[in-house]
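Peer 1: Once you scroll down, you'll see the structures, which are given as structure tokens.
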Structure 1
Amino acid sequence: MSSATYHTLLRTPGAAAFFLTATAGRIGIAMTSLGIIWLVHGQTGSYAVAGLVTGGFAVAEALVGPQLARLIDRFGQTRVLPPALLAHTTAVVSLLALVENGSPNWLMTAAGALVGATIPQLGALSAARWSALLRGERAAALPTAFALESLSNGLCYLAGPALVTAVGASSNPAHGMVLATTLVVGGGLAFAAQRRTAPATAGAAERKRAGRSLLRSGFAAQVGVNLTLGLYFGAMQVSVTAFAVEHGAADTAAPLYAVSNCASLLAGWLYGLRRWRGAPQVQLALVTAGLALSCLPLLAADSFLGLGLALAVTGLAVPPILVLSSVLTAASVNRAALTQAFTWLNSASAAGSAGAAAMSGRAVDAYGAHGGFAIAAAATSAMAVLAAAHARAAWGRPINSELPPHIPTR
């Protein structure tokens, strides 16, 4: 198949409108965390305080995000998003005022937590719309839609941090937060205005069944996959930086990250160009095993060239894992709880990343950068074992009665 696959997908009535508006909002979401660091550090001169406020933001986003998603599943995207975005705007304005007035650290941290608690996960909402839109005869295009979501997410997290850094470094750091919030709120409101593609809300009986579907082993396995993937991300962020510092060239960390990110974008684009045969559970087991094996050269890398090659190879496996995890989640969870499910995957990844940052920091202090890479390798090995166990348990039987027809079970 050709790249026309993506073009055809976006020509589905209503698809381009909600996808592009969600992408604009996601750029703002990708800017927010770093924007808080620029804002708080610019006023206090302390990275410790900036990290404290950003930590409050991250914890609240991970814990409250699924609860906001639950409200969205119950009452609908178009009804819940506008008040949530109003609350987010209020939280950001409060944070700006508190930072400008030199308020106590705990008060700024509380405001940062409110910013995180009110920020909507537009990626999860967009994924839920694809799942609702591509049903029946269109269901075969769902993996391509999730590949497109992965590409969008990757591009947003490349562009967002670079944009807020440029704004923060060249002008008042508060301008970066204002721009981020403008994108989140503007993109979110435009997304909510696309009523035609919004998933329908369910009745009380279906919501009860939907809640129980979040306890199924198939969904639990995907939470575990995303948790270990987050561990991998967090460990790699610390370890690559430590490797560059150890070799006397700290400024090479950014190009090394770029190598991995570009490889991931390429792999995500290529993966979505065709429809792959075989059960997605088996595909996930194979790809996670490949990622675990490709992490082994990291343990022996002793040059920037060697590390760059290893990072490029590991980057190739990440988008298929994200796509397959989304496909399996959509097939394992009742459609009335899909926004919650996708948001829980994001929260699991964020929790893993935060935990790995602490663990790999200690490992780097004790054993150097290769100690941090060992944490990443262990995380991917655990992911591969989990995916293989799930594939074996699911072999020969459907994930549930709502399994889309494009997902084979054997």
Structure 2
Amino acid sequence: MKQFKAEIISIGDEVLAGYTVNTNATFISQKLLSIGLPVQWVTTISDQHNEIMQALESAARRADAVLVTGGLGPTPDDLTKKAICDYFKVGMRQDAETLENVLHFLKARGIKPTDLNQAQALIPACDMVIPNRVGTAPCLVFERNGRHFFFMPGVPGEMKQMVSDHILDYLKEQLSLTPVHTILLRTTGIPESRLYEKLKPILEGFPEIQTAFLPRYIGVDIRFKLISDDPKKITRLKELETRIRSEAKKYIITDQPIELEQVLGDLLHKKELSLSVAESFTGGLISDLLTNIPGSSDYLMAGLVTYSNASKVNLLGVSEKTLEQFGAVSRETALEMVRGVQKRIGTDCAISTTGIAGPGGATDVKPVGLCYVAARFRDKEIVKEFHFGTERLINKKRGAVAGLELLRRLILEQ
């Protein structure tokens, strides 16, 4: 069975210059892969006639589906329409449905239409028009020699609506696509190199399954991909997942594309547990992450940022003797912080952080990146020492995630 291929062409000087992050390509790639149409090329070009023509010619030679974003606006710097006409050797025409949509869109926002606005309805004579339900520029569809071309606006919300509501179904109807099976295992608490060495003996027994290790600041994603409709190969994929889960169980936090704060939040909600947090070097980041999740008020009772020694003493009951003897950045202080906030707020669980985020504040004994993170679940507690590195913001992020993960594991061990 033929393996169809796709290409994305992103048009825009602002994308090339780095002023705009190309999130469109990421979204399109993920959506196409979900229907069995992998993207083999992502081409980014400037909004120039010759560049657009060359990109289309190149894509037509190698891709079965070409999805183009950007350059469809009515202003002089949007040259895609002219290039489309020249490439496909068609003229321009007024599209009544597009014009009606543009006028309705503007009227709903109390905007008087101008000649430029109405120019959105002047489009190349394409094979099909996909209406824009959240903007003005429509999607233009061409089919030539079995190749499918889609020209969409660059505004992410408009593009996403067209891909999700129309283009995916269109491609599934037009192409005989082989199913794609993907599995995501999201891990934390183990470096990529150690994780790979741990799993290497298992992976070597499944060479037909594509495996990718995707490191992040806060952990490593493992992604398995199989493009096949063979039941035996699909069974092999499930066998691989089972073996990997068994070997890396301690480090796997979820098989969904969600973050640790949601994983922990779901666990706290399910078990009807309450949480309080005392943060020093993370500066409230744990509370920020948790409150990004809807419904977090069900379990997060309070978050205290005790940055100074005085606040640690006055708000958490940390002993001045402990601070004098061991320092604010110490195992002992982290434990007294987590005990203090749990007692003060009266929660089932608690997390505390104290450390040297950097770039200053270090000593010969306590370098930048030294952090202590503690967690309590009822009367069970754990404290760990970390050496995160020299980057302040990365250290804060890693410290916050370490706190969430310590508590998650402590709860699951009970």
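Peer 1: By the measure relative contact order in percent (Cα under 8 Å, 6 or more apart), tell me the structure among 1, 2 with the highest figure.
Peer 2: Largest value of relative contact order in percent (Cα under 8 Å, 6 or more apart): 1.
Peer 1: Using Cα extents along the principal axes in Å as the calculated read-out, with 56, 51, 38 as its value, let me know the right label among 1, 2. Each step should come with its number before you reach the end.
Peer 2: Values: 1: 56, 51, 38; 2: 83, 58, 43.
Source structure for this number: 1.
Peer 1: Next question, about the same structure. In terms of FRET efficiency 1/(1 + (r/R0)^6) of positions 312 and 352 (r between Cβ atoms, R0 = 25 Å, to 0.05), which of structures 1, 2 is highest?
Peer 2: 2
Peer 1: Of structures 1, 2, which gives 1.6 when distance in nm of label points 7 Å out along Cα→Cβ at positions 8 and 72 is computed from the coordinates?
Peer 2: Details: 1: 2.9; 2: 1.6.
Value 1.6 for distance in nm of label points 7 Å out along Cα→Cβ at positions 8 and 72 corresponds to 2 out of 1, 2.
Peer 1: Tell me which structure, out of 1, 2, gives -12500 once helix-only ellipticity at 222 nm (-39500 (n - 2.57) for each DSSP H run of 4 or more, over all residues; to 500) is calculated.
Peer 2: The value was obtained from structure 2.
Peer 1: Something else now. If distance in nm of label points 7 Å out along Cα→Cβ at positions 184 and 392 is calculated from each of 1, 2, which structure is the one that comes out at 3.2?
Peer 2: Structure of origin is 2.
Read the figures in this text as sums done on the coordinates, not as results from a lab. What you see is a predicted model; the values in this text were computed from it and never measured. Cβ atoms are built from the backbone, for glycine too; each structure is taken alone.
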